[in-house]
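Listed after this line are the structures, all set down as structure tokens.
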Structure 1
Amino acid sequence: MLGYRGMGYSKEFCENMTGVYETLRAHPETVIRVVLGPDDLCAAFPADQVAHCENRTVYDRDAEIVAKLGLQAGMELSWSAVCGKVAAQVTPGDIGHLCATCRWEPYGVCADGVRIIREGGELPAVKRAGE
């Protein structure tokens, strides 16, 4: 989520992702539930593409990130609390390892998102389609 900049798998996926991203930006006290594997974002994955949300690497990556943040699957906490944990426990350099199998990692946007959060900044707005 920290690296989302409007790129995605389809128009519908981006619309869903942008909606969630902007809600969390505007309302950081929104409570989220920690999950391993597919989540509400995966629900908008294009049906005409090979879904990867059920791949073992996704579960493994999620579990490693959750453990690094000191969280557990099923926990509920505010988005701002998650960002606080990221700021305290993740460095931009960690992303290359934690997200090595993610197709978006080479863009550097997630490492940049971590940097922004660590510096106390706000993630950039993403325009919704039609704006």
Structure 2
Amino acid sequence: MKKDEVPQDESNLASANIKDMVYAVDENGEYTTELSTGWAPKTIALDNAIQIIEERIADAKKRVLENKTSPIEYYMEVHKMDLQILASYVGFWKWRVKRHFKPSVFKKLNNKKLQKYADLFEITIDQLKNIDA
């Protein structure tokens, strides 16, 4: 595409002043780089991904409030992590973190373990225990 044809569609990233570098052909027929705020297919894909993330967060919050999972799972979703990443950051085996998702196990966790999660999520232990705080 030509340099003056590089798409500049508005997207969530554009409002955050984030731009992609793309290759384009300049007036001399040479390849050069140009900044783009996005284009329609990318905007649609990003919007869909954000919607899925928001749904996962809402579902996790609902499950915490229904006492079906612990707040750790909710904060994992809020911080866009998966079980593997969360486990590696807190230094626990995946099976242990998954076990900490059980409300009965979560309630018995000592402050040292809770503090690891709280530090990772940049919240207090109180906030970790109560997602509405």
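Just so you know, all these numbers are worked out from the coordinates, no wet-lab data involved. Quantities reported herein were computed from a predicted structural model and do not represent experimental measurements. Cβ atoms are built from the backbone, for glycine too; each structure is taken alone.
The table for this structure:
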{"quantity": "Of the structures 1, 2, the one that 12.1, 36 was derived from, the read-out being Rg and Dmax of the Cα atoms in Å, for residues 50-97 alone", "calculated": "1"}
{"quantity": "Winner on relative contact order in percent (Cα under 8 Å, 6 or more apart) once structures 1, 2 are ranked, highest first", "calculated": "1"}
{"quantity": "Computed 1.00 for FRET efficiency 1/(1 + (r/R0)^6) of positions 2 and 114 (r between Cβ atoms, R0 = 25 Å, to 0.05) - originating structure among 1, 2", "calculated": "1"}
{"quantity": "Ranking 1, 2 by Kirkwood radius over Cα pairs in Å, the structure that comes out highest", "calculated": "2"}
{"quantity": "Among 1, 2, structure where distance in nm of label points 7 Å out along Cα→Cβ at positions 34 and 58 as derived comes to 2.0", "calculated": "1"}
{"quantity": "Among 1, 2, structure where FRET efficiency 1/(1 + (r/R0)^6) of positions 26 and 106 (r between Cβ atoms, R0 = 25 Å, to 0.05) as derived comes to 0.30", "calculated": "1"}
{"quantity": "Source structure (of 1, 2) for helix-only ellipticity at 222 nm (-39500 (n - 2.57) for each DSSP H run of 4 or more, over all residues; to 500), computed value -12500", "calculated": "1"}
{"quantity": "Given 2.2 for distance in nm of label points 7 Å out along Cα→Cβ at positions 66 and 90, calculated: source structure among 1, 2", "calculated": "2"}
